[in-house]
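What follows is a set of structures to go through.
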Structure I
Amino acid sequence: MKPRIPLVMLAAAVSIAASALAQSRSAAPRNDLPQPYRTTRDWGQLPAGTAKWAAVTAVEAAPDGSIYVIHRCAANSCVDRPEPPILKFDANGKLLKSWGAGMFNFPHGATVDRDGNLWVTDAGGDGAKGHQVFKFSPDGAVLMTLGKAGVSGSGSDLFDQPTDVVVAPSGEIFVTDSHRKGKNNRVVKFDRTGKYLKEWGSKGSGPGQLSEPHTIAMDSRGRLFVGDRENNRIQIFDQDGKLLDEWRQFGRPSGIFITKDDTIYVTDSESGPDTGAHELMGIKKGIRIGSAKDGSVTAFIEDLESTRAEHSGAEGVGVDGNGNVYGAVVRRQMLERHVKR
C-alpha cells in the first residue's frame, strides 16, 4: 500500500507551486533566454516598381498556407500614398495579390479567421476615412466594415484608433480600441454579423483597466490575451470581459500571436530607455516565446537594435504552418523571417 500524503502537506505543496507560478508571471522579462532561430530580412517578392519594404505592421498566416503582410506605406502613413498596403504571398514568398490603395490612413492590426477571411484595422482618421475595421475575402472583396468612416468616437458604432482584431471560432469579433493617447482604451465585442454586444476597459493601470491596448489574440481555450502596452503587461480575459490573469514576463507587448498548440509569441518593440511612455528600462527589444497555457517563457529572438532608444523592434508578429516566425518592423521598414536552426 502506498503511503498516504497528509492533506496539509498536499495543500502546502499546491500553495508553493501556485506561488512560484505567480512569481514567474510577474517576474521581469529576461534578456538571456535561448535564441533557437536564424534571421533573414526582407523576405518576399515586392510589387513591381518597389525597391524596398515599407513600414510593415502586421503579418498573418491563412489556413491555405498563404501569408498576408500589412504595411503603412513608405511614409509610415498611407494618407495620399499610392501603395497598396495589403500584400498576399504564397508560402515561398511569391506575391499573389495586393489591394487596399486609397482605403486606409494608418493600417495597424490584422487577423485571419477560420474561413480564411482577412480583417484589418485602420488606427487613424482624417474625417473621410479611418477609425474602422475591415473584413476582406481572400480575394480582397470587402465583406464587412465596423465603425464609421473617418469618425472618431466612443459609442457602440464608433472607434477611436482601433489597433487590432481577433475572431472567435463562433464568429464573434473582438476589437482593441485606442492607440497612444486614444480616448477609449477598451475591448469591444460584436456578434458574427457586426452587431455590438458589449465592451470593457477604461483608461488606467488597475486590474482590468487599459492604457493603449495594442494587440489581441485568442488561445485554444477561447481566452483573450490583450497587450496592455503602456502598462507593460498582458491581461487575460474571458469572452465576457472577466479578468483572469495578468502577465508581465513577456515584456512590453506590441504584438501577440498564439498558435494552435498554445505557443505564444510576443513582440516587445519599445523597451529599453524610457522616452516618456513608461517603457521598461534595461529590457531588450525582441520576440519572447513561451506557453499560453502556463505563462512560461522559453526563448527570445533578440532584435537587431535591441537597446536603441528609438522604437526600432518588430511590432507585429505572425507564425506560419511550418513554425517560421515573421517580425513586422515599422521604424526600420523591413519584414524579418526567423527560421528554426
Structure II
Amino acid sequence: MTKPALLRVLDGETLDRPPVWFMRQAGRSLPEYLALRSQAKDFIAFCLNPEMAAEATLQPMRRFPMDGAIVFADILLIPLALGQKVWFEAGEGPRLDPLPPIAALRDQVEASTARLANVGETLQRVRAALEPERALIGFAGGPWTVATYMIEGRGSEREAARAYAYAHPDELDALLDVLVEATARYLIMQARAGAQVLKIFESWAEALPEDLFRRIVVEPHRRIVEKVRAAGVDAPFIGFPRGAGALVESYAAETPVQGVALDVQAPADLGRRIQAGGKAIQGALDNLLLRAGGPSLDARVEALLEAWSGGPYIFNLGHGVLPDTPIPHIARVVERVTGRPSRAIAAA
C-alpha cells in the first residue's frame, strides 16, 4: 500500500508536489456543513456526535482532492473533559466558567480521556471511509492556548492570561502540567483510533518573551511528544506556534515534532532554514487572501510553491479557512497544487 504523501513529507521526503490540506477545512465554509450543523442542539453536542463529526470531516474530502482530513473537534474539549463548563455563545465564541482549583482539575485527568471517547469513534468512522492514500489528522490545543481560555473564560487579547503567568507562575505551571498530561492521553487515544498525524495548535503563541515562550510553549510541547512516544505511538507531530515570529526557529530546534506549521508572516528564508534543519514545514497562505481571490492569490500560491517545494513541504494556510471564503477560491488553489480538479456538489 502506498504511504500517504502527507506522512512521506513528515518523514522528511521532498515530493514532486507538496501534499495539501487546509486548517478548518472541516467546517464553517461549506453549505453542506452549515446544513448539518443546524441539526445539532449546540456546537459542543455537534463535536461529540461521532456520526455528525465524521460527516463534517469527510465533506471537504468529497469536494476537494485534499491529501489530509482533519477530525472535526475543538481545542476546548479538554477543559470540558476536566470538569470546567464550556459553551459557545452565538456570534461571540466560547465561554467558560471560572477556573476550578488546580487540584480539582488534576483529579479529573484520568477520567478525561474516557469522556472524549466519542472523538475516538469519529476518527474510526472517518478512517473506515477515507481512501488509504489520504491521511487522517488528529489534534489538540497547545497547553498555553487552552490555559488562556481556562483562565480568562473567553477568547480575548490574552493580556489577563499573560499577567497571570507573571503573577502566579507556580499556579500556571501546575495548570500546564495538568494540561500536558490530559493532552498526551487524548492524543494517544486519537492515534489508537486511527489518527496518522497529530497536530498541536498553539494558536496564541504571540507576544511572549523568549524565556516565557520556552517555558510555556516549547517545554509543554516537548513533554507531550515524549509522553505520546512513551506510550508506543509513532504518529508524526506537527507543531503550530502561531504568531511566534523569530522564535519559531528555536521551537523547531528544541521541540521533537516532525513538522512545523508557519503562519502568514513567515519569510521564505525562515522556512528553508527549518527544512535544512531536518524538519518539514507547513503553511503559510493568508486566509484573508484565500477569501479575496484574484491574481494576488494566484501569485502568492506560486511564490510559496517556489520558495518551499525544494524541501519537505505541506501546502496549507497560515490560519483557518474563514466562513465566508468562496468555494471556487479553495478549489482553484487546491487544483493548482495537486493538478486535480475539485468536484461540483449541489447546494445542500
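Here relative contact order in percent (Cα under 8 Å, 6 or more apart) is compared for structures I, II. The highest value is that of II. Given that helix-only ellipticity at 222 nm (-39500 (n - 2.57) for each DSSP H run of 4 or more, over all residues; to 500), derived from a single structure, equals -2000, which label among I, II identifies that structure? The read-out was computed on structure I. Which one of I, II has distance in nm of label points 7 Å out along Cα→Cβ at positions 48 and 168, as calculated from the coordinates, equal to 4.6? Corresponding structure: I.
Distance in nm of label points 7 Å out along Cα→Cβ at positions 136 and 312 was computed and gave 3.0; which structure, I, II, did it come from? The read-out was computed on structure I.
Here mean count of other Cβ atoms within 10 Å over residues 72-79 is compared for structures I, II. The highest value is that of II. Upon calculation of semi-axes √(5λ) of the Cα gyration tensor in Å from the atomic coordinates, which of the structures I, II produces 29, 24, 20? That value comes from structure II. Of the structures labelled I, II, which one yields 15.1 when mean count of other Cβ atoms within 10 Å over residues 88-95 is computed from its coordinates? That value comes from structure I.
Where a number appears in this text, it was derived from the coordinates with a stated rule and is not lab data. Since the structure is predicted, the reported quantities are computational estimates derived from the model, not experimental observations. Cβ atoms are built from the backbone, for glycine too; each structure is taken alone.
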